Structure 1
């Protein structure tokens with residue numbers, strides 16, 4: 001099964017989606033399953049994981065409703081208030097829908113120390129106890145803190161979104177690799193080969209500029225801990241769905257069939273418990 005492990009749906013709301021600045025005009029519109037399906041078909045993708053873009057219970061209801069309607073939406077990574085005293089009840093309710101696979105908090109927007117605070121770590125740990133996963137959304141400036149976070153959750157299934165968002169546009173590499181080598185020692189941590197074109201120069205990226213990053217993650221984490229994600233429709237800021245797909249598809253073409261299968265679907269299928 002070929003899986004796009006990271007994409008979004010939304011009905012654009014200028015107030016809620018204020019993070020979409022004027023320079024992001026191309027994504028300031030609705031993006032729904034009917035818009036994504038043709039891209040999946042052209043790429044030969046069997047299903048996708050819909051990931052939260054808004055931190056609300058309303059977002060969970062929206063994504064799960066779509067997942068129930070479209071069988072090819074194989075799972076939802078939603079949001080929960082991980083510091084809430086009622087988190088246990090919230091997770092139990094969400095798990096009643098078997099399409100609910102995991103939780104994400106937009107940590108990249110939080111202040112230093114947020115993700116290693118006791119209440120937040122305790123909440124993520126509870127997510128794991130409910131047999132759910134955690135998507136870690138950070139920037140490279142948060143890698144040191146992320147390492148501490150990961151150390152405190154030794155059995156929690158964690159996947160790092162967008163290869164940790166290194167500043168590919170400026171050629172940032174050494175800082176990212178220093179911490180990712182340490183993180184890779186924790187075998188419960190996975191990485192999404194997603195969001196790379198939007199960390200590069202939107203108007204002047206190339207496969208050659210991104211290839212060293214994929215090389216590093218393949219060497220350091222191995223194919224069994226990597227998964228392809230389009231980050232559609234955010235990827236439209238820099239590239240079409242097809243361009244992002246073939247960026248990874250062309251790269252893995254040099255690998256064994258087993259490694260290709262893992263990166264293009266099997267890793268995500270196992271991580272998110274997709275049947």
Structure 2
């Protein structure tokens with residue numbers, strides 16, 4: 001599909017219409033959206049090609065088309081511009097985070113901000129700080145405990161804050177009771193989710209995981225956008241947004257990226 005303007009144009013219309021409406025997209029809808037115009041018959045031919053390539057599917061006979069996980073991956077990797085992915089401008093975030101008293105307060109506040117800004121579930125993972133060390137000014141190894149992080153309630157465990165799960169459960173994708181129950185169990189148990197999020201600490205990229213790429217039981221029907229944050233250059237946790245695979249990736253990537261950077265800055269100031 002890459003560099004085929006007609007295929008990409010029709011595909012982009014399908015993805016963006018489905019993200020907005022959560023309804024399968026028909027050829028007439030695409031015809032109205034497609035720049036320059038294409039007849040519904042021509043669009044149906046393009047849709048057939050996209051379906052053969054695995055980028056869209058027909059959920060049931062006589063329905064329009066919806067993107068597949070492969071299609072969303074193509075959309076995220078190839079069709080969202082770097083300008084759209086750049087960190088969002090969040091003018092009040094730093095001030096709000098700075099009112100927190102310690103790393104756990106910062107993380108909990110960040111999870112709430114993510115939920116409100118994206119209307120999805122906001123997650124903030126705090127690593128087990130007792131396993132971390134850094135070199136102090138006198139050259140001695142030290143664990144960043146209460147002195148370094150102002151009353152951080154550290155211990156031999158990780159912490160995970162989740163805010164706004166109601167936004168996810170309110171999406172049409174989770175009107176199916178079995179799908180909703182599986183997601184609820186995953187959020188309640190948290191262990192697998194914590195293990196998954198800890199992998200996002202390994203580098204400074206903003207990661208987008210779609211559907212089956214979220215390797216946690218009960219979370220194969222969601223997407224997650226994850227970015228780590230640091231304390232004086234050392235990774236101590238990560239932020240994430242969890243939502244339906246039908247997610248506003250362009251806007252959400254920028255929000256997660258910016259807020260993680262803001263958290264790092266605030267922790268350095270504590």
Structure 3
């Protein structure tokens with residue numbers, strides 16, 4: 001009799017569209033991941049410290065705290081006058097009577113120019129070069145109100161396999177630039193009775209990055225969509241855990257250059273899992 005009552009209860013849950021609660025161990029694992037995510041966001045040099053983005057013009061781009069500079073930095077005793085020289089796709093730093101070429105973020109980890117609590121990095125987006133400013137004393141960091149999520153549900157954790165289909169797909173960013181980005185294939189899966197398909201990009205070997213949008217976007221979740229990271233496992237196994245879907249940096253700072261979901265990743269379903277829109281609570 002007991003198992004029949006359980007079966008009947010399960011049927012009612014499915015018919016009513018309700019979600020099974022997560023096991024304690026799984027919920028604890030997801031919540032630990034979320035704590036690490038928030039800590040990284042709030043850390044020195046995290047996205048909450050990104051307070052400026054200055055596009056460079058060819059030639060000399062001066063910086064300092066004076067309003068006459070091309071790049072005006074926050075008033076800080078550690079700030080010095082200097083310049084970034086852009087020539088033939090190379091950014092050179094001029095500071096303290098010395099010059100050195102700077103590696104941009106398109107060549108791996110960019111070189112940092114630090115002054116007290118400030119740090120500047122050269123970035124490349126398409127054919128444009130800019131300087132990203134991070135300030136550990138930023139108001140974005142000081143006024144951060146925390147992250148909020150849908151309740152953890154194992155219904156939104158699915159295992160599938162990558163269907164190999166290596167090609168480059170166009171990824172649009174918020175600047176209106178399009179970059180052809182390598183994709184190793186696609187995944188097909190079923191989520192709460194609906195068959196879906198997503199195409200990842202592969203920014204490093206064995207690491208899949210999904211940029212997707214669903215029908216919660218602009219309502220409960222961030223308008224342009226969300227991100228999801230996962231590993232490419234043995235024999236092409238892929239675990240999609242939407243409880244770990246998270247907002248792009250553009251949800252927290254206006255100085256990020258986030259990619260937008262490709263057309264094949266705009267899902268006509270509601271994925272009620274993962275991170276909610278920042279500031280909605």
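Each reported figure results from applying straightforward, stated rules to the coordinates on display, with no laboratory input. The model shown is predicted, which means the values in this text are computed figures rather than measured ones.
Looking at structures 1, 2, 3, which one was helix-only ellipticity at 222 nm (-39500 (n - 2.57) for each DSSP H run of 4 or more, over all residues; to 500) calculated from, given that it came out as -13000?
Traced to structure 2.
A value of 19, 50, 24, 8, 0 was computed for P(r) over Cα pairs in 10 Å bins from 0, in percent, for residues 126-205 alone; which of 1, 2, 3 is the source structure?
On the way: 1: 19, 50, 24, 8, 0; 2: 14, 32, 29, 15, 7, 2; 3: 12, 25, 29, 28, 7.
The read-out comes from structure 1.
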